[in-house]
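Each structure below is given as structure tokens.
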Structure 1
Amino acid sequence: MAEFYLNGPLTDGDVTKLKIGDTVYVSGEVFTCRSRLQKYIFDENHTLPFSTEGRNILIHNGPIVIKENGKWRLVSFMPTSSIRFEKWGAKSVDEWNLKMIIGKTTMGAETAKMMKEKKCVHVSPRSVSPNLWVDSIEVQDVYLYDELGKIEAAWFFKIKDLGPFIVDIDCEGNNYFDNLDGKIAQSKEKALEKLGIDKDYKFTKLY
């Protein structure tokens with residue numbers, strides 16, 4: 001497994017060299033979204049009020065940000081689970097011209113298919129460190145604050161060597177967690193056989 005330090009905006013060349021299991025640190029200008037922003041744009045047919053041309057890294061995140069002396073200050077930051085947004089995953093990659101999505105866990109088959117077509121990857125945190133990352137992030141701006149609220153708004157961040165992240169979907173559509181699930185299933189079957197437990201064993205229901 002290789003380790004990469006990437007600077008946004010990302011190119012096809014940046015992301016096509018990434019393989020599942022690689023470690024990535026990211027710098028550059030990024031933006032955030034959660035479900036309300038994607039619903040607002042894709043389901044309710046509003047126009048995204050900013051360009052993603054030079055900001056093609058998306059973080060699935062609802063940051064904790066406060067205003068002090070007229071300036072925004074980031075208090076806590078941690079990517080949220082991306083699979084929650086699978087409904088809009090392929091559209092966001094396609095219409096926002098994304099090259100990387102940062103979020104916990106992974107995404108589904110439709111998003112992975114679009115990532116392969118458009119040359120985009122998904123990366124997931126290797127650790128849970130919401131306060132350790134604050135010093136690596138500068139708040140630049142916020143969009144749709146009044147319409148969507150502080151957590152669901154689109155925040156513009158400038159990040160410096162944010163990570164480590166693991167590549168869990170690469171540009172070929174390979175999925176680290178799908179492969180891991182297969183290995184776990186095989187190990188489970190061997191373990192049950194060794195312990196003499198029937199493979200159709202069901203856990204006891206307590207209620």
Structure 2
Amino acid sequence: MTAAFSILGRGRAGRALAEAWGDRAMLLPHTERPAGLVVLAVPDAAVAQLAGHFPGRCVHLAGSLQLAGVPCAHPLTSFDGRARDWAGTPLAITGAVPDLLRRAFGDLGFVAFDLPEELKPLYHAAAVLSSGHAATLWLGAEALLREQGVALPGRGLLPLAEATLRNIAEHGAKGRTGPFVRGDEATIARDAAALPDGWRELFLSLGHRLD
């Protein structure tokens with residue numbers, strides 16, 4: 001079977017999508033110059049230069065980057081290099097993404113929506129807050145405990161993370177729990193005092209962000 005399009009870039013996104021699409025897509029290093037439609041699964045800084053080699057026939061995946069004449073399809077997920085269940089995952093579309101590629105993403109479960117180019121940075125910042133920054137908070141919390149000799153048994157903080165996401169998914173803002181929601185100032189003060197300065201400021205700022 002001849003591939004319907006190519007993916008340039010062998011990072012986590014490129015490998016995951018290539019595995020999921022199978023024979024429909026050909027995964028290539030970014031140095032290749034294939035014919036036909038091309039998905040640029042490369043770092044943001046490399047998109048503009050590579051796009052110049054495929055005028056009118058490439059799509060990039062960079063959520064924050066806007067290039068004139070180069071459409072974008074940004075999957076709102078965190079790739080790990082393997083095909084996953086992406087059912088219901090938003091796909092931000094900016095510009096004229098070819099129908100063949102829109103259908104290919106849809107076949108993997110992604111749900112496309114149109115994102116105006118002027119809102120791309122805000123959209124991507126929200127994505128970073130809910131993914132990269134959330135991961136930093138969980139990993140940082142684990143490090144704070146580890147530095148004081150506290151080794152959580154079992155799966156550590158992961159059950160709490162999973163329960164938190166489940167509550168938010170099921171109840172929205174009402175699924176948020178903890179001392180800031182309860183207005184428990186004594187507990188907040190005690191907890192804040194136990195943290196290093198930088199973490200203390202972040203703890204209080206985030207805790208009061210939705211007040």
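Bear in mind these aren't lab numbers, they're just calculated from the coordinates by the rules spelled out. This is a predicted model, so every value here is computed, not measured. Cβ atoms are built from the backbone, for glycine too; each structure is taken alone.
Matching task: 65, 46, 36 is the computed value of Cα extents along the principal axes in Å. Pick the structure from 1, 2.
Working: 1: 65, 46, 36; 2: 64, 37, 32.
Only one of 1, 2 returns 65, 46, 36 for Cα extents along the principal axes in Å, namely 1.
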For helix-only ellipticity at 222 nm (-39500 (n - 2.57) for each DSSP H run of 4 or more, over all residues; to 500) computed as -7000, the structure of 1, 2 it came from
1
Top of 1, 2 by relative contact order in percent (Cα under 8 Å, 6 or more apart), largest first:
1
When distance in nm of label points 7 Å out along Cα→Cβ at positions 7 and 159 is calculated, the result is 1.7; to which of the structures 1, 2 does this value belong?
1
For which of the structures 1, 2 does the calculation of Rg/Rh (Cα atoms, Kirkwood Rh), for residues 15-134 alone return 0.96?
1
